[in-house]
Structure P
């Protein structure tokens, strides 16, 4: 099914792209706020912030050099406070060290009850983990709640709209690096490329697969990696390779998680442990190099 076009209303509350942003859609009661951590208190008088809602904390793990998120829920409290107060509590707990931005999902008519937010928290957490882009800080599996099929259909529309808006705001936490599993990778429209090359350092045949996407080149899990670095390998690739080896993302010469690179040469260099021309190393299933494929498109 072809996806429908969407018109997102984005209101820059401070008149700045780095400030608070309010997002809505036509004919949807949901409302999403993107708030820098240092401006959380600015919204304490807003009625929506005193309601039930879902929130996303966004930050960076500097040691692992990966983006981080925590997904939580909040209900109305007896003191009249809601989702914003819960987020502010995280500025003083064990989440305080990493997050700088917050996204809050609530409604314009206070329609989220305990069942709704439990389902949404569970769904968003699973989608973030499945996408594999961010470290998801949620320790326990959120309860999915007990919703009817009618309510689930309604909430899945909330999920769909939220994923679109969160992605538009620049957070690709829910966007898989590669196409859905199960897609036929051998058809003529496949964006998969293959690398097969014997290295002199270990006399080992390295075989790998990557997928070319709109973001770059994703080296796929299961690809083989040369474990020995060339002295001329760029420092950034050396550091990345060594960090992934220490974390067992590269284990016994096999990549355990997808890795995204902006260029085909960096993707190939990462695998081979040496500088190389990725435009000639990567080939499609018919043996045509990426360089040849690009030249065919240009003609």
Structure Q
């Protein structure tokens, strides 16, 4: 019945479910609808009337979509999108606010960090669409761990002298900060950071078996690098190196030279994320096939 199929297509649209989940929901809803249509036809209604009545009784598209997403994610999709948009708006407001504050000679590390915090919250909320279980959400919260340590070292020198007086320990800043401070040795640091992120991705996959959450360390790395390029490009474009100073950059020329490294870093992370996603997907397919063959 084409009308029922069109109705189900609209219900499942914008739910961000996997193909398997959509197929399962479609099969379940279609069974209920076809059963209702057969019953109403037996009661004397025409096929068209029975279909229309069954759809009306089944519920509106928006109500069913809310039910499906809430049962799948544990959250209403409207709630997830709403909070993610709120985080994005706060990011834009904090970025513009920082530019205005700098215009009146008010600028510090907190003004630079607020947009990063806002975009992190926005990204974490948006990524809830990839979660299904509590363990998925716990793994999702662990994604920004290395980057948090990198930002704490870059802006607050946390653990700089953790190993004793006179020994500078700034590994997290060099590996997981988005490269606005240094330009030397960038490729080596990028490669080492990629190894750390790959290890984190593998651990997340072993724990959650969620291939989407597992590649997020690389996605967040790209996000932070892009946001820092955007932020400092705006500051230098608006004020120039004479009217803008930051604790994590040494002027426009150094920042501009580092952009080549940042683009290479984003490209490498994107490639690593794609390769790991293919690997995780292949493993999931093999595990499912093995489980199916053992069950039969």
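Points worth noting:
- Distance in nm of label points 7 Å out along Cα→Cβ at positions 68 and 100 from the coordinates reads 4.2; which among P, Q: Q
- Distance in nm of label points 7 Å out along Cα→Cβ at positions 156 and 276 - highest-scoring structure of P, Q: P
- Structure with the greatest value (metric distance in nm of label points 7 Å out along Cα→Cβ at positions 36 and 260, set P, Q): Q
- Ranked by percent of Cα pairs over 24 Å apart, structures P, Q are led by Q, which has the greatest value.
- Identity of the structure behind -8000 (criterion: helix-only ellipticity at 222 nm (-39500 (n - 2.57) for each DSSP H run of 4 or more, over all residues; to 500), calculated), options P, Q: P
Values in this text are rule-based calculations from the coordinates and carry no lab data. The model shown is predicted, which means the values in this text are computed figures rather than measured ones. Cβ atoms are built from the backbone, for glycine too; each structure is taken alone.
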